[in-house]
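Structures are listed in the sections that come next.
Laboratory data are not the source of any read-out in this text; all were calculated from the coordinates shown. Quantities reported herein were computed from a predicted structural model and do not represent experimental measurements. Cβ atoms are built from the backbone, for glycine too; each structure is taken alone.
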Structure P
Amino acid sequence: MKKTALNHAHRQAGATMVDFGGWEMPIHYGSQMDEHHAVRRDAGVFDVSHMTVVDLMGPDSEAYLLKLLPNDVRKLADGQALYSTMLNENGGIVDDLIVYRVGPEQFRIVVNAATRDKDLAWMQEQSRGFDLELMERPQLAMLAVQGPNALEKVKSALPATLAAQLDNTKPFHAVWEGEWFVGRTGYTGEDGVEVMLPEDQAETFWNTLLAADITPCGLGARDTLRLEAGMHLYGQDMDENVTPLGCGLGWTVRKTDNDYTGGEALQAQREAGVPHKLIGVVLEDRGVLRPGQVLIDSEGREGLITSGTFSPTLQKAIGMARVPRDFTEPVRVKIRNRELPVKVVKLPFVRHGKIRIET
């Protein structure tokens, strides 16, 4: 398995390590529940160095991204970021990603770890005919510091010039100095930053964060946090057989044109009628919602739980599900040989420490 630069530091902190897409990563450091609450109430740090960072540069960089992505990079000022999907010719989702504009002809893209090989191959294939360079940055580590107190606490560990800029850095914006890059982004539904830095400086940075009373957190808490925040997981809530329109990500698709890979397929789906939608559900009985469980609506139509877990914040089982567009309540979920009632809710379940649904 591949190891991040912080592998030894994780073990020293008492992490339980697991195989995650070919990477040896921490699932928790003793209590996934405590780590989840630390991020919702204070501050936690995640090693996300397994993510793939790609720098894009050249005179055709913007034109290339307008073809590659359905979201509109033309609206990005220098230092600004956006979330987007990346589509195949049929409108299916190859991956989801964050793209930052670093300059007029330069961008930084962060894609998922498990999809690295196919993402890089697709990005290279789509670059034919454009004057640009794609450069993977495997020598960079990446740490996510998240929580209501994350910004204040992370300052003590950052280079002074970057720390000074952080108060004036808005969400989905970034600042950088040399190889240090700090983005106001995250995957938890809380405030915070994602910091990219040279691998040989990562352990010192990690130790300084822990000394600032920031809780080390594993991938288990990251998953419960992102689900509470209504954030998608690639391979579950979306994949190459699902379009953004059919999984609640239509807002990431620009409406000004269809001149991007998959654009004609999305237009055809709009005209024919999008067959599915994404909903949030809360189990009204005891039990746990899991991916693959079947939902049944009032007319007997079936949908599928794509992500499900026990929510530490709500103290209830929650899930996201892809269902037919005319799915109607009341709704039940099949768990083993039982059919239990679930409540359909609008996503997200939790954002910025506050429960957003009626429980």
Structure Q
Amino acid sequence: MKTKKERKAEFKNLLITGGCGFIGSNFIRYLINNRDFSGRIINIDKLTYAGNPENLTDIAVNFASRYIFKKVDICHAAKLKDIFSRYDVDAVCHFAAESHVDRSIKAPGNFIQTNIVGTFNLLETAKARKDKFKLFHHISTDEVYGSLDARGLFREDTPYRPNSPYSASKAASDYLVRAYHKTFGLPVTISNCSNNYGPYQFPEKLIPLSILNALEGKKLPVYGDGKNIRDWLYVEDHCEAIWTIMKSGTIGETYNIGGNAEMTNISTVRMICDILDDIKPAKDGKSRRRLITFVQDRPGHDRRYAIDFSKLKKELDWSPHESFQSGLRKTILWYLSQKKWVKNIKTGSYRKWIKEQYGSQQCSRNQ
């Protein structure tokens, strides 16, 4: 039962940044089919290696009057101003970010530009339309809190202790969003989520990489001893939580979103092997667990993440629907059914199509 009065916000022209990426494209799919939203979606994405318009091809065709896509870099302030004005934007859901920890270790400068400067540009543009603007919702991560030991959970009031260039850049962007609310009165909400998984995730992350490698009989790399713990959140549950916060959350507040599904990395990979062995046995009949290979741990690898989402549950009556077992099986079945999408990703042919349609400019990744 909700303990606070529901806000019931309505948005006519919602700008979604990074909407061609993993979580962003799932959110657009969730929202465009949601009876609670009848407005228009303007999706801007810089189309990096993980930004794929093919994720939303059917949406573009079937909802042409309500869905607009523009190739725009959030670091380009003038283009943002034009988009906000041209489409009379009254709300933002901000996904666009460099988000892969390994890449942040190799090239941290990209993370500073996109995650901090890009967020600043969006906030400045929204602030300039303050009288017409209803909400800036900022998507963040539990990684800003650092690492947990064997006990405890991340709460909204847990001190920030980021340990990678990625998490440090996200922490900075969180602080900027909060500051624009406190200093300028910009209506904002923030959500910090645990590790997402599900359809359309680029195969550099643990779950999709393990699924596709296992199907091809390739090694399944696991960092260190494999006992790092992550709290897994099925992406459709995350999308529902985001919309719940945007629609009814308290302005100026932060909400943690978790999946109530703590798993060690090695257990996660073993589960993937076992589900695949059940659904699609290997040709030689052997267990895919034999493919698991431990590799050198990455620098600053956080040991454990776990989210306390009791605030979101208590105030807005949200809880995840999927268990890790049910969500993981759904995810595996999706990758098995999407052979064309997987082939286009693995061969890079989707990049050729993007180049033909939108030009060859390279850019930062979208979540």
Relative contact order in percent (Cα under 8 Å, 6 or more apart) - structure with the largest value, from P, Q: Q
When distance in nm of label points 7 Å out along Cα→Cβ at positions 20 and 92 is computed for each of P, Q, the largest belongs to: P
Comparison of P, Q - label where distance in nm of label points 7 Å out along Cα→Cβ at positions 100 and 228 is highest: P
Ranking P, Q by distance in nm of label points 7 Å out along Cα→Cβ at positions 220 and 316, the structure that comes out highest: Q
At a computed 32, 28, 17 (semi-axes √(5λ) of the Cα gyration tensor in Å), which of P, Q: P
Structure from which 12.5 was derived, mean count of other Cβ atoms within 10 Å over residues 164-171, options P, Q: P
If distance in nm of label points 7 Å out along Cα→Cβ at positions 252 and 276 is computed and equals 1.5, the structure in P, Q: P
Computed 15.1 for Kirkwood radius over Cα pairs in Å, for residues 28-107 alone - originating structure among P, Q: P
Answer label among P, Q for the case where helix-only ellipticity at 222 nm (-39500 (n - 2.57) for each DSSP H run of 4 or more, over all residues; to 500), calculated from the coordinates, equals -12000: Q
Among P, Q, which structure scores highest (criterion: Kirkwood radius over Cα pairs in Å, for residues 260-339 alone): Q
